[in-house]
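Next up: the structures, one after another.
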Structure I
Amino acid sequence: MIKLKIRELRKLHNMNESQLAKKANVMQSTISKIESYQESPTLETLEKIAKVFNIKVCDLLIEE
């Protein structure tokens, strides 16, 4: 799931929600809501998050 993948990548890069939000130029509450299953990310948000981790959006969508 996208939400778990984002959390996993964030922790792998030793970031908290606020740090990821700042780097992705989104609200911290957006990251929190995505990770807690309260909100689905928009394509724009996914693009910003993928850019932070230097990956493609499709890498966030693929379940391993």
Structure II
Amino acid sequence: MSPPRGRGDPKEGWALLGERAWLDGREAARHRLGADFDLRAWHTGVLAQGSLGLADLAARLARP
């Protein structure tokens, strides 16, 4: 039997929080760097940090 999906899946809330941290961090970098923001470079830099917990991810994404 497969795990429940959608609103009944308890992991969905964590996924949404992670997505929000990712998107907020990207927007902060875009705002901070303006025209110098490079989405590919930002994405590569974030992924290079490896697996992080949600609190660590949010903190690293918020740093300049």
Structure III
Amino acid sequence: MAASTEREDLEARIAEVSENIRTLIEQAAGVSGASDDDLIQEHLEEQQALYEQLLKQRDALDNAS
């Protein structure tokens, strides 16, 4: 039961981070200016790293089952 709840939490976080990435990509398409672009790129890289980490956690949880 705990593994199921943990997986549900991971899935929710994955969906949230995925939406953050989508939003950042949309923002990047609509900005002009190097400083804004750099800031969005930095946030995008952070969110992509978090997304990959969450996917690895989910895969590890699945493999442990």
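Just so you know, all these numbers are worked out from the coordinates, no wet-lab data involved. Please read these numbers as outputs of a predicted model, since none were measured by experiment.
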Taking -20500 as the value of helix-only ellipticity at 222 nm (-39500 (n - 2.57) for each DSSP H run of 4 or more, over all residues; to 500) derived from one of the structures shown (I, II, III), identify that structure.
II
Computing relative contact order in percent (Cα under 8 Å, 6 or more apart) for each of I, II, III, which one ends up highest?
III
If Rg/Rh (Cα atoms, Kirkwood Rh) computes to 1.09, which of I, II, III did it come from?
II
